[in-house]
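Enquirer: Following this line, the structures themselves.
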Structure 1
Amino acid sequence: MLKGILMKNLFEDFPGWVNNAVVYQIFPDRFRRSGRVNAQRHLMFLPWRTDPVDQGFHGGDLYGVIEGLDHLQSLGVNCLYLTPIFCSAANHRYHTYDYLKVDPILGGNGALSELIEAIHKRSMRIILDGVFNHCGRGFWAFHHLVENGELSPYREWFHVHQWPLNPYPKNGEECGYSCWWNDPALPKFNHHHFDVRKYLIDVATFWVEMGIDGWRLDVPDEVPSDFWIEFRREIKAINSNAWILGEIWGDARQWLNGEHFDGVMNYRIGWSTLSWVGGKSLRSNYKNPLYPIENIDTKSFINILNMTMGWYSDQVNRCQLNLLDSHDVPRALNTLRGDLSALKLAFFVLFIQPGAPCIYYGTEVGLSGGAEPDCREDFPWDDYWDIDLANFICSLGEVRSQFPEITQRSLVWESIGDEGLVGWEMKEKSLISEKVSLKAIFINRSRTSSMCICSHFDQKLFEIGTFLDDTNKLAPQSAVLLSGVSKE
């Protein structure tokens, strides 16, 4: 009994708004230039729509994000997730050198304040990317260490193995300190040192107090777990509804027990969904054991869905970020070889899961870059959009709003041959009548064959592609949400 009470208390501060969120991920340097940033006026940027590369800046900024809010709301988006925005010498800004300043190229702290205000006026939310495992070589404490060596008062902030430090080693040379994935540009913090922990948590609370609605945490499984317990306690003390989201690609059970994170980036839903809807037409040259793209049959897909959802409580599942792609993997449309019908089915699967569906910027207008950095293209604001999925994505959000019971808990999935999938809404037995209202989702991934479905449903609530009511046949690459009445 005591254990049950303790677990209830642990989960009391989970953000209830997440299950009603539709998230849009933005890579700020590539989203939109506003022309409003004074610090940009005499700087040289790569021309907009230049092929993305590892180095070089395109000049997107936070005022540009503000200008894009009308477009985002037309998609039904109500939460933004920005990849890092703090001072950095890298276009992706994971090489942070000042955690308390928004990069001047993005518009500085004033631009973020204006963005937060604009977002909240629209009843939207914003979460930022927290890179608290490592910093950039230009971070002030590491710079002090490089300049002063063993005499620096910040020598305990990092894991030093040998002196002097060699932050720009040649081939075969050691840098002398621990760094992320052996990259000397990214010194790892010593989280066992009190001043480091205090500094990073002060940074996190500073921005929450400024008005952000949560943190997406970069590589948090490479940070001691007790740090995140303290981190959560301090963040939730300021805003119990703040969303604490970990970037963990696989089994995250040890991190989702109510002590560390509210949810994680649910890549398992993403790669398995693409692998199923894409079938034999997938582009599967991308190799990543945590994001395996390969044709899977319907039963395998169901097993992955059931296993992933079964790992966590209903509360945790409603706090997950469900995504098809991101700045770290090939875009969904690239993986699907440009198949828009398959992409629509993938989005449908994403939107009917518990948790928040996430749209990677530009997917709605057909961006289809491959592995990074190609997946970090500029948004084509001034070009004609051959593809415009805005109305379609908005309709998916409306389905979530109109039928919230579908996403309150996982659907019960069954296969219809190798090409078909049906998801049944879980229903509790009625104490008054044997009859219960039932909803079911049918999806046909086949590119060539129609699929027959059961006929005891009397109302069509939503449709992708073609459902022939008179013959109960679902056309190739189509889906339908039906309702009816059945007996227990």
Structure 2
Amino acid sequence: MKTALCVGPLPAAGLSRRAFLNRFGLGLGGIALADLLAAAAPVSGVGRSPSDLGLLGGHLHYPAKAKRVIYLFMAGGPSQLETFDYKPLLNERNGQELPESVRMGQRLTGMSGNQATLPMAGSIFKFAQHGQSGAWVSELLPHTAKVADDLCIVRSMYTEAINHDPAITFFQTGSQMSGRPSIGSWVHYGLGSDNENLPAFVVLITPGKVDQPLYARLWGSGFLPSRHQGVQFRAGKDPVLYLTNPDGVSSESRRLMLDRLKELNEHAAEKLGDAEIDTRIAQYEMAYRMQASVPEVMDLAKEPESVFELYGPDAKKPGTFAANCLLARRLAERGVKFIQLYHQGWDQHGNLPQGIRVQCRETDQASAALVTDLKQRGLLDDTLVIWGGEFGRTNYSQGKLTATDYGRDHHPRCFTVWMAGGGAKPGLVYGATDEFGYNVVENGVHVHDFHATLLHLLGVDHERLTYFYQGRRFRLTDVAGRMMQDLLA
């Protein structure tokens, strides 16, 4: 059954420029194709200005050290005590009760708050110092350890949220309450796009174990115009849902339909003055251009075997974390501003040793490979890579503690993230926690501070990137946040 398209004339008074050109047979489908081909090259070789310059119009508040961000988000809360925060005292006092002088009455979740005891649990994994920085890294992360001198490791992160949903929402939007724009949306809103044929904000999710759900609002635009929301790319035949033409609809028919739909939308925009109609027009046009650009960026066939060896055997399996890291590099090469990777399964309340082995095996090599690959291609200098979760884990065991098994509850008081490239100071181990690994004792970095520093590296003053909504000006960092100068190269 063929789709019927309405291609009849509109009243002369409602003619747009495109409609006028169509009447004279100029063929805007051909124009769109020519524009697409002219802009399809990697961003390093385009040599043309994007039409979307964002709110700042290309006039940054500071010289930008990063042009794009790749954020590797470990959803569930990786244990800092098994990865980057070495605490030999916990091994010495393994099984002893957590001193009240350390806890100081701080709240616990309902999952461990009612335990009769809170036995401290030392990590069963070995740690060693690596690189000239001397960073302590667990044996679980041998590949990450090799790039230690490229990393800016922040061991003194802290947050206000103690449960997953508000904690992830806080990290992704700057607020524990849903409805705010995500980081990538703020970046697109302020800085625009460097590639007209790909979204400025792309989301990649590793399928598999889902202990804590991810919601589309985590990459949503909130109260910003909807064109700033993230676009999820999936593994498989249709990387972007509903992008391909339905059966029976040719590319030419799609082009004609979009032309007529644009005329109708422009007529409605003139009558109603609704900015979302302009967004709708732009998104339809982006989708049309993506029909050619997305298959090209998703096609890994031309990647040399050495690249797959670098990222690991999973890199050839679409949708895996390794494949997504490789895809993130390809997206970065093509000028995508913000690339968000989610890897789930880090919520290890029990059976932590076995669970974290699996998580690290899935992510360690690819995370390090991404840093190495970007560096080899000259992209790390202006690409900020971030690794981390929404909070840390407790230094005491949730549930039964044995010689080989234990669990850890949520812990917002201290945890570790790392950054690489994009102006972050390499070879730096910043901040410290107490010898029990429970509280920050040196150079604490709050979530708002982290966001303020991220924006600064992109050339943006976090206090000046605002959006007026419901009577006040909102920003990613709300009414707080300090730019952490010590973290900058």
Structure 3
Amino acid sequence: MDEIESTIRKISRRRMLQLGAAGLGGMAFSSLRASQNSRPLIGGTPLPDHPAKAKRVIYLFQSGGPSQVDLFDPKPALAKYHGKDIFQLIEQKGRLTGFTNGHKIHPVIESKYQFSQHGENGAWMSELLPHMSKITDEFCTIRSTSTTPVNHDPALTFMQTGHNLPGRPSFGSWLSYGLGSMNRNLPEFVVLLSRGDLGNMQPLNNRLWGNGFLSGKHAGVRFRSGAEPVLFLNDPAEKPITDRRRILDAINQLNEEELARSGDPAVETRIAQYEMAFRMQSSVSDLADLSDEPESIYKLYGEDARRPGTFAYNCLMARRLAERGVRFTQLYHSGWDHHFNLPDHLPKRCRETDQASAALILDLKQRGLLDDTIVIWGGEFGRTTFSQDGKVKESYGRDHHANCFTTLVAGGGFKPGLIHGETDDFCYSVIKDEVSVHDLHATLMHQLGIDHERLTFRSQGRDYRLTDVHGKVIKDLLI
């Protein structure tokens, strides 16, 4: 018999009842506080109480690295120096990938696409984005985003979790942990993946929306396309829901006994997941039923919004999730990794995403939801202004580029119409107002009422946070 078990056996029945009553009372008090939407306790310390400008986030993640120099950040110098070795013109900084590191020359490639200015602030946008071009006054254009990793997997992980190695909680999980739920009948963190012929797709592992060392109840829940977003959620038609409730109560009783015995937080997560699944039986079917959407909505989002699994359909679902109080909705759209034949692939990706991205922002605005919803559009890094294969040709490709790229942010107290940051003549480095990934995360959390330095979780002997030991709030981006 070890020391802990010996101590437990010596506790009197009266003392055991006293401890149990105190524990139950604490649980009841915590439940009451949660039901009253009180501020969560992080390590016993309330979150900072600065006013939140936003309640929720919709992240339109373009996986693969959209080419900022072909979409948002035009560079006339590229035409002048087309075909010249870029590193004869500027100093090389940062890492090159294994695709281009061994090339003798890295020829500058001008963009094939025309740019024009839009909105009151004259934001430059490519001809490939006609719908987004019409609403540049609605979003903040951050031209000076920068990251550290130069390859997809670590860069994807870094953008989603604040670290380039797997194992950390994702952004949505941190918000679920720190802010809790606004709708008990739906997950706090929902993931939607586009499907179809998306060209060169980078793998999207579920750890990108994982909970890391946080409780499993904070992990993102991936919804499938179609009428049944969550498998095995519904009971057979002939089975009454009262039977399901009795079965669930019996299972929960066993789980609660195991929780009392072991204190294993995984058991507590299992109980919460069973209860969430039961409540989702009615809420998810209502969410997936688009019969109440008028024709004007399909005209706004485009005909693709009628087809489950498309980016447009997922954008419409994101609006419906926002209406129902889901805290964080993550859309992944792959196929932006254009190492070769960019002029063939980039227009396709833009056609799939342009109208629906603009529609989502406009739809949220007309419903009064944009003010307290942050919409983010961007990828894990950008693309180089020099040729992928060291050659000058019409079917050019561009390599990964971490030094600078463009991110768009709308709503949630970000300055609409702002053009923030500046890159050099070759879009190689930031020369003004850099925004690192950690800075972006810190600023987003600030708008959600969170001090990024205080939202922490202790694991393996140290306190972790989304921004690790970095990050600052970029006040210039905010109203």
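Any read-out appearing in this document is the output of simple, stated calculations on the displayed coordinates, not a laboratory observation. What you are looking at is a predicted structure, and each value in this text was computed from that prediction instead of being measured. Cβ atoms are built from the backbone, for glycine too; each structure is taken alone.
Enquirer: For the read-out Cα extents along the principal axes in Å, for residues 190-381 alone, a value of 61, 38, 34 was computed from one structure; give its label from 1, 2, 3. Each step should come with its number before you reach the end.
Expert: Working: 1: 52, 40, 28; 2: 62, 39, 39; 3: 61, 38, 34.
Source structure: 3.
Enquirer: Using mean count of other Cβ atoms within 10 Å over residues 54-61, single out the structure from 1, 2, 3 with the greatest value.
Expert: Checked 1, 2, 3; max of mean count of other Cβ atoms within 10 Å over residues 54-61 sits with 3.
Enquirer: State the single structure among 1, 2, 3 that was used to calculate distance in nm of label points 7 Å out along Cα→Cβ at positions 166 and 334, giving 1.5.
Expert: Value 1.5 for distance in nm of label points 7 Å out along Cα→Cβ at positions 166 and 334 corresponds to 3 out of 1, 2, 3.
Enquirer: Consider the structures 1, 2, 3: one of them gives 19.5 for mean count of other Cβ atoms within 10 Å over residues 142-149 as calculated from the coordinates. Say which.
Expert: Working through the options, I get structure 2.
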